[in-house]
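Just so it is clear, none of the values below were taken in a lab; they were calculated from the coordinates. This one's a predicted model, so the numbers in the text were calculated from it and none came from an experiment. Cβ atoms are built from the backbone, for glycine too; each structure is taken alone.
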Structure 1
Amino acid sequence: MSNEVDLGKEPIGRLLFTLAVPAIASQIVNALYNMVDRMYIGHIADVGANALTGVGVCFPIIMIISAFAALVSMGGAPRASILLGQNNHKGAEKILGNCFSALVLTAIILTVGALLFQKPLLLLFGASENTLPFAMDYLTIYAIGTIFVQLTLGMNAFVSAQGFSKISMMTVVIGAITNIILDPILIYGLNMGVQGAALATIISQAISTIWVLKFLSGSKTTIRLKKVNFKIDAQVLLPSMALGIAPFIMQATESILVLCFNSSLLRYGGDTAVGAMTILSSVMQFAMLPLQGFTQGGQPIISYNYGANHADRVKKAFKLLLICCLTYSTVLWALSELFPDLFIAIFTSDPALEEITQWALRVYMGGCLLFGAQIACQQTFIALGNAKTSAFLAMFRKIIVLIPLIYILPMFIENKVFAVFLAEPIADTLAVLTTVTLFVFEIKKVMREMNERKVKA
């Protein structure tokens with residue numbers, strides 16, 4: 001067995017670069033192939049607009065499905081990294097096997113739930129009489145392939161956690177290429193329309209699943225999938241899921257957040273304001289991909305060295321991660337404040353929509369200057385195995401602060417649309433201050449504990 005990188009010995013800067021670049025590439029490729037998906041659907045003859053809207057209605061449900069993969073794997077993977085740092089391969093393999101079984105079980109439950117309740121769920125998320133048939137066509141096929149989505153997302157996290165960043169990237173690239181090839185064949189060639197798009201997605205996810213499971217069952221992986229570890233052990237699985245609550249909340253609540261923003265903006269600013277929000281959320285999601293890549297690269301380094309009791313390497317890895325994230329978020333903030341047209345032109349040429357989106361983007365992105373610190377600290381909490389704090393921070397920004405502000409601020413500010421958009425930077429700023437304060441106390445405690453363990457050893 002040989003790792004792509006040595007998490008305990010190689011220079012931190014080289015490690016972060018080696019792991020983060022493929023992770024960033026994976027995030028961008030994933031986003032791009034989703035965009036290509038929408039492009040093909042939008043150009044279906046006669047029904048393109050309704051088909052695109054119908055599929056769009058499915059995305060909050062798809063995000064919730066993906067969130068369950070994060071619940072299991074994004075907690076399990078850091079815990080496996082920590083155990084690897086402690087040279088506890090058997091324990092790491094137990095976590096891998098338990099998470100695999102949990103993902104399969106979750107997939108079955110989600111598939112049944114999505115098929116039974118798809119109509120009321122789609123209506124809840126905004127499907128109309130015209131768009132509901134397309135939404136149901138897409139979601140029915142997607143739901144059947146849920147197991148491939150769960151296993152691809154979930155198991156790939158364990159590939160990254162071992163330092164096999166290129167293998168992890170290939171999981172995404174293989175799926176993306178397959179999807180892009182199959183989309184026109186199934187949508188147009190076989191005249192399957194929206195159903196063809198859904199089928200292309202689950203076939204590509206199935207191929208990615210085969211790739212990642214083959215690797216985790218082979219000779220090159222450090223920890224291997226073994227049948228003996230498939231029996232679920234609550235003492236193994238529950239701590240992993242507790243740590244995964246934070247990324248679960250972050251993903252699952254995104255759909256609720258969209259509903260809150262859109263309902264308020266529709267009330268105060270009509271369809272144009274909702275259209276502006278669609279652009280802003282798209283810009284934010286795409287712009288945050290490099291930050292997610294940096295943290296995905298940093299997580300195995302921090303987790304492994306925390307487990308190995310290398311306090312100096314944990315400190316160095318965090319500092320470098322913080323610098324990278326803060327630099328990127330500062331540049332992003334400057335571009336959005338000085339040149340908002342650069343982002344807006346990608347999505348629309350409508351003058352009315354451009355006008356509102358231009359000032360809205362400046363307001364909405366006002367808090368992202370320091371957002372790099374929020375991401376770096378919050379993900380380091382997860383990397384260190386701190387489930388309680390990471391879960392609290394995930395809930396704090398969105399549920400405790402942001403959602404109430406969306407409804408409270410318009411009560412006190414004359415420009416109601418401005419007030420709704422203002423909720424985002426205020427929530428971001430409060431979240432950064434809270435996260436950094438908690439992190440300062442936590443990192444001192446962690447360093448003290450690691451030094452004590454080192455003395456005892």
Structure 2
Amino acid sequence: MKLPERYCQEMRELLGKEYGAYLASFDQEPASGLRVNRRKLSPEEFSGITNFHLRKVPWIDNGFYYEGAVSAARHPHYYAGLYYIQEPSAMTPASRLPVEPGDRVLDLCAAPGGKATELGARLAGRGFLLANDISASRAGALLKNLELAGIPNLFVTSEDPARLADKYPQAFDKILVDAPCSGEGMFRRDGRMASYWENAGPETYTRVQEELLEQAYRMLRPGGRMLYSTCTFSVAENEKQILRLLEKHPDLSPEDAVPGFHGFEPGLLGLKEAVRIYPHRMEGEGHFLMLLKKEGEICRSGRPAGKTDGICGFRELPEAAKEFLGHVKKDFSEMNFRIQKDQLYCLLPGMEVRSGIRYLRTGLLAGTVRKQRFEPYQALAMALGMDEFDSVLDFSSEDPRTVKYLKGETISVGAEDTPTERGAGWQLVCTDGFPLGFGKMAGQNLKNKYHPGWRWQ
């Protein structure tokens with residue numbers, strides 16, 4: 001790979017005697033990784049059911065390297081949302097933002113969802129995640145990945161960060177800013193990035209990064225934490241951005257995100273709490289991250305109740321919706337519902353829809369109500385456990401009918417396949433005990449209701 005000469009000179013100055021080892025890393029194959037979705041199962045449980053050849057990523061408790069000819073994106077467990085395919089170093093930022101159940105979390109530049117899905121899983125169904133991307137097309141991919149992961153307490157927006165900050169001032173306990181950057185850390189994985197760098201180097205991104213950090217600061221609550229990350233080595237895009245922010249806002253202070261892990265390098269310009277990841281030191285690509293805390297203490301009292309226009313309770317729902325949700329083994333008494341056009345959304349208390357924001361999703365899309373009928377949506381299935389619906393079909397991932405279902409085909413079902421309370425009507429279709437979607441029994445055939453946009457290609 002031919003690297004830009006100006007970039008090479010900068011890396012010589014940055015790495016000194018390690019520059020040769022850095023260049024030698026380009027002769028090594030980039031590592032492939034996957035991160036287990038802890039909302040669905042533990043890393044140990046996943047290791048017990050998968051046939052992938054896995055090795056632990058040492059600094060990520062639910063991350064694995066995987067090897068072999070099997071494509072991780074062509075397996076039923078991927079469609080069940082059991083893992084997210086992600087480069088190992090890219091797993092680091094979300095793992096170091098200390099998200100706790102009940103937090104209000106913002107992922108400001110979230111597409112395609114690698115970090116947002118981890119943040120959402122760590123909420124464990126409490127609090128909420130707002131995942132934003134200014135690109136509407138990229139936000140669409142983000143939404144699918146979050147719903148595939150079974151995250152119920154989510155907002156997905158496609159909004160300018162400044163407008164978002166106007167609507168959500170000091171609203172979030174934890175914020176991730178994984179900023180667009182020159183991509184120097186990804187040159188080995190994608191050689192095109194080096195070509196782009198010559199026309200769009202670090203100076204192209206610094207203004208954008210500065211603006212993102214400023215808007216994130218506006219949205220961070222006192223006592224909250226913000227993590228800034230890039231996949232570049234550029235000091236101008238990394239440490240200088242942090243120093244500029246700290247000078248402007250003295251109520252922010254650095255925190256150590258990864259104390260003492262072998263292979264991580266401390267930041268430059270005196271920011272020893274920052275983390276630099278280099279591909280010649282670790283089995284991953286280049287990354288930078290910095291954790292910051294805002295002065296004060298988070299107050300969890302006095303939060304909004306989530307009652308906004310269009311919100312109703314369970315008793316006010318159309319009868320068809322109540323009848324279907326009666327098959328779901330959840331307590332909906334404290335849940336807020338929102339009906340927009342024909343679509344029914346479930347919102348946890350504290351999730352408030354704010355006017356003037358371009359939302360792609362406001363809560364969990366449960367289904368559609370039309371002409372006294374209720375049609376459940378794919379996201380509802382993914383947010384459930386197998387034991388949370390009263391009629392289930394569970395196929396092995398090795399059963400050819402599992403892939404047939406994922407392709408949208410009608411499948412035959414024998415009596416031995418149906419350990420359910422109801423022999424007809426709606427079924428939660430699962431593989432190896434994990435939901436894939438819905439279907440409707442008619443005799444011995446399952447009418448396929450798998451979402452067309454999600455089908456196995």
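For which of the structures 1, 2 does the calculation of helix-only ellipticity at 222 nm (-39500 (n - 2.57) for each DSSP H run of 4 or more, over all residues; to 500) return -28000? Computing helix-only ellipticity at 222 nm (-39500 (n - 2.57) for each DSSP H run of 4 or more, over all residues; to 500) on every structure in 1, 2 gives -28000 only for 1. Could you figure out which one of 1, 2 the value 3.3 for distance in nm of label points 7 Å out along Cα→Cβ at positions 15 and 343 was computed from? Structure 1 accounts for this read-out. Looking across 1, 2, the calculation of FRET efficiency 1/(1 + (r/R0)^6) of positions 87 and 335 (r between Cβ atoms, R0 = 41 Å, to 0.05) that yields 0.35 traces back to 1. Ranked by mean projected area of the Cα convex hull in nm², structures 1, 2 are topped by 2, which has the highest value. Suppose relative contact order in percent (Cα under 8 Å, 6 or more apart) works out to 13; of 1, 2, which structure was it derived from? For relative contact order in percent (Cα under 8 Å, 6 or more apart), the value 13 is produced by structure 2.
Structures 1, 2 were shown, and distance in nm of label points 7 Å out along Cα→Cβ at positions 311 and 367 at 2.4 was computed from 2. Given that mean count of other Cβ atoms within 10 Å over residues 23-30, derived from a single structure, equals 12.8, which label among 1, 2 identifies that structure? The read-out was computed on structure 2. Structures 1, 2 were shown, and mean count of other Cβ atoms within 10 Å over residues 127-134 at 25.4 was computed from 2.
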